[in-house]
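In what follows, structures are represented as structure tokens.
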Structure 1
Amino acid sequence: MADTLENLKTDLYQSPFCEGLEQDHLEVLLGCAHEERMPTGRFLFHEGAAADYFYIILSGRIGLELNCPNRGGLGIQTCGVGDVVGTSWLIPPCIWRFDAKVLEECRLISMDAAVLRERSKVDPAFGYAMLERIAQVKAERLDAARLQLLDLYGNPEEGRNVARTRIN
């Protein structure tokens, strides 16, 4: 048991999400952290459900999907080792915005969002540290979505127009 807790502590403290956190903030995270394993094909969460946890991926891959009527899951982003999944836990109404499907068996650290939200209320420095990190993840996801949209809906004529030059 002590080995398991020590391994969890090491994994958590070495994750990119925790980089630069104060020791007491790390201890709060550790206090509500659990290791989980998820098999391929299982859903970690579904869009619209309460965001009760957030996850740090230690191994494996998770696909974030948008549920499209008559089309099924539309892949938005694939997350891997070191990534955070489930950023909706901090921002009201605290519901999942996507589905999260395990693409490759995962080992995860899950953290109880209710505990973290409460701690954020009573310790503004902790809350700010969490908000800063979650905002960074959301900004990276927004950039990835923007690039996907550009790739999907970019103007194919644009490249051709650049190549054409008028010679007078």
Structure 2
Amino acid sequence: MIINKTVFRPSSPEDAIAVRAVHRRAFGRDAEAELAIALIEGETETIDMVAKLDSMVVGHVVLSALDGPERSLALGPLAVDPDWRDFKIGTELVRRALEMARRQGWKSAFVLGDPVYYGRFGFKRALAEPVTCAYQGPYLQALELSPGALADYAGPVTYPAPFHAVD
């Protein structure tokens, strides 16, 4: 199985060119590639991981600190090279990155994405409804990494500045 041959690890500065390339291939444009690099090289606290098969980066995910609920993260962008999408690499990247976030004491995560895809990790639209956010709508979902982390929160969620440059 391909997933058993894939190495998942935090990215390093040496991965930057490959990370850019995998985002460009996944999205067919530069915006998400530039967002990923801006987040991991910027001032915002992040968790990011690559998936490597042999010596090739085939996937990447970033979680970045949000302003809003205590110890909250934004998940994204997530990219998997189109040639490797059917091998559960994206699923494993998200699962491992969220587990790392839990171990590091993060309490919640928000994602703007497909409810079916992210629902399998426990993201729920209902948890994001009490917040106000530039990305408010049916695709904004939240996950409690720590039970009850969002139970009493109703207020703003502000994504890091590099997100606002994506069109």
Structure 3
Amino acid sequence: MLLARIRADVAGRTPVDDREAQSVQRFLAALDALDDPLSQAADPVHVTGSGIVVGPRGVVLLKHKRLGFWLQPGGHIDPGESPWGAALRESQEETGLDVGFVGPLDDHGIPPLLHVDVHAGGRGHTHLDMRYLIDGGDADPNPPEGESQDIDWFDWDAAIDLADDGVAGALRSLRP
């Protein structure tokens, strides 16, 4: 049931740009070919969940510790977890903020899918990333030890200029 929901959400996306349109096609092809698409252990190609964290101060971005570029919080899906659950958990873990989904949840408590991006995840992985809009409030990020300490709120224009190309398209579509 979860995989059917993931497929329907991704197939139902109206892409914000050519990169997302290509990502939707690549995501669906990979999803159909994988035995266990939510498991990073099962295949180097797998689904991930991330959050575009926004608030009155703008957008939260962090500098990835290994890859060295600015992006949104997110990561691998834990066993038994959904992509939206991973997005919320990773957003809280990586920012130290009290976070929640923006906008209405459906009858099953699921937020709308905001963006899809397929990209290299390092270590030979390919991430089929599902992104959700997250309310980060207005407190200063306070990531715990072990998470990137290069993290901050950025106004929309600065966030778009700084962010990885895969994130910038989503931010441009959201910019107030």
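When mean count of other Cβ atoms within 10 Å over residues 61-68 is computed for each of 1, 2, 3, which one produces 15.1?
Considering all the candidates, the number was obtained from 3.
Rank structures 1, 2, 3 by distance in nm of label points 7 Å out along Cα→Cβ at positions 5 and 109 and report only the one at the top, that is, the highest. Walk me through the numbers on the way to the answer.
Details: 1: 1.6; 2: 2.7; 3: 1.0.
Once distance in nm of label points 7 Å out along Cα→Cβ at positions 5 and 109 is worked out for each structure, 2 has the highest.
None of the figures in this text is laboratory data; all of them are computed from the coordinates on show. Since the structure is predicted, the reported quantities are computational estimates derived from the model, not experimental observations. Cβ atoms are built from the backbone, for glycine too; each structure is taken alone.
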